[in-house]
Structure P
């Protein structure tokens, strides 16, 4: 199983990064004076900088989907649509929950937030909402998985968020529940924000800004193997990811393909 997983990790990583470079090598960039001195290096730095800020979409998302597939998850390749006109009762409940959670006044926690939104959506069993649209920017889902009658919603985030970002992550999860249960009021949905690795020497939440609040750890946010082990069904999957990355570097496979791309350019 470990060897099979590492093969998936390596293949997906190579394909994802090569595709990213191919796409961005074709993009025209504004002139900078360094283009006259070190054009190749400037181009590489520009693309790598973009890769660093788009790791979720470029690498973590496709990697998560491929790993989940081998563990029996169904990947839903669409976004979670929002009601065109959110009913007042749902909108009001959502805002009350968001404000209470952001203020950390103890009225709601992760479970009761979820349950309040699902409860108000039970009215849509007999009076379903008919019109939906793409969610507003910032409220989409990176990875939507299904297994054993449960829908799972994941979004990978920067591992060093500021307090403002943490609040937006919570709002995102609560909107997922509002969107999902307004369309599937009898369903079961579980949303998690994902921090794909721990950059700190110890407990992630000890070092994270505001200790991650208002997000509730475990129930609304997973770190490293809490996510990777869940979708893979294999313990210490993140260690396999790191091993695969080191092997790719040692084997020079990715480096060779990237070098060839720049020669062709």
Structure Q
């Protein structure tokens, strides 16, 4: 396994690359919520930058437009591809994200699909399947995998969706903290459920929710409820040897401090 960091695609991305190189990390997931940056010009600039700095992008995390409220009340109506009113535009945005990722040589593209319905017979679920199949087939034509970041659904629900879409190029970006913060699973158990579909892993920690409307609190690695020693051992047991990408959803100097801490913490376990 190797360690990476989430890097946001911005006009100042070089500075962020240089910061993580200074602490000895050469791998990242590139995350983009500013969709206007997904241009040929940006791709050309990124390719030169990656070559110059010796950085590797293991996955491109593609966001989408429109409202995004990360809680249990408004989240189901605003997040990902689940809300019908945003599906078509977000489908096109994710297809554009796949094409942008191809231009920078990245074969794994990640997103949150939203609160995937648990009832596989519902019209909402069946419609979602068709949209994801369209995106997945485009990824397949590009020689890419389309990955779902965990959290807003139970592992079994996501496993069912992957099977029902059935394109053979879908996978999981396993975020252990999200599974806890959304109250949907123990991350160690999730490794066993997802197995071969795990194509990426986030290094993040968090707590279970304490009420019915708000997510659990994100924490510095080692300070939350993820049993990282057991989690890493379980990943090893299924043969996972990809990246663990550190994510700390705060800003400022404390974020970099916590990333350095996470690097040292995870290196001991790996």
Structure R
């Protein structure tokens, strides 16, 4: 009889522990001024609802969870647009709630460049000032060269609505240059600034004859791209000399400075 009681007690403890077993859903992002909505099914046993605790940035929410759907209200937490948010939803192990609009925590590109703030200094520094950012997204700096926009820099956004200033070192080519910045969020299209133009008063770069078919020499340092006859990039970078000894024999196209599609033969 004693053994039977002990066995029942152990079984009761195991059942009690398993009934409290839990899973956790964690969402991280930036506050965008909108609340989350959660679909909250019954537990697998059909008794009670699935989610039983929600916390925001470590603080337990007082939202009512005992319903088939509930709202996670961020208002009590005095968040400002762009603030970091970590939401955890603790639920029973035999079911799983569903967050219906998790995208509201994803940073959205809303920046505006303050008029006349984007410019390129004589030292090759691109600077600009933004307003109305709503999340920390990187700014990608692009330069228009070789008949396309080319990435030439990147800086982390500050993600706040107030004015924010940025600088990135760029490498102008000879003649007229165009630069712009963009942000990529979860939407299909990036958000771009208007391009800024800048005329660099520097000599044009040229490239000379091959040196024993192992090297290309430019007259000055420059960005460059080398393509094979199939249009595939085989080398790119920045410098005054390019080693080409490993390239196969044949014709190649080269973009450099503000020149596009010039050719050379690797013998």
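What follows draws every value from the coordinates through simple rules; no lab data is involved. Remember, predicted model here, so these are calculated numbers, not experimental data.
Work out which structure the value 36, 21, 19 belongs to, where semi-axes √(5λ) of the Cα gyration tensor in Å was derived from one of P, Q, R.
Only one of P, Q, R returns 36, 21, 19 for semi-axes √(5λ) of the Cα gyration tensor in Å, namely P.
Taking 22 as the value of relative contact order in percent (Cα under 8 Å, 6 or more apart) derived from one of the structures shown (P, Q, R), identify that structure.
Here the read-out was taken from P.
If helix-only ellipticity at 222 nm (-39500 (n - 2.57) for each DSSP H run of 4 or more, over all residues; to 500) computes to -16500, which of P, Q, R did it come from?
That value comes from structure P.
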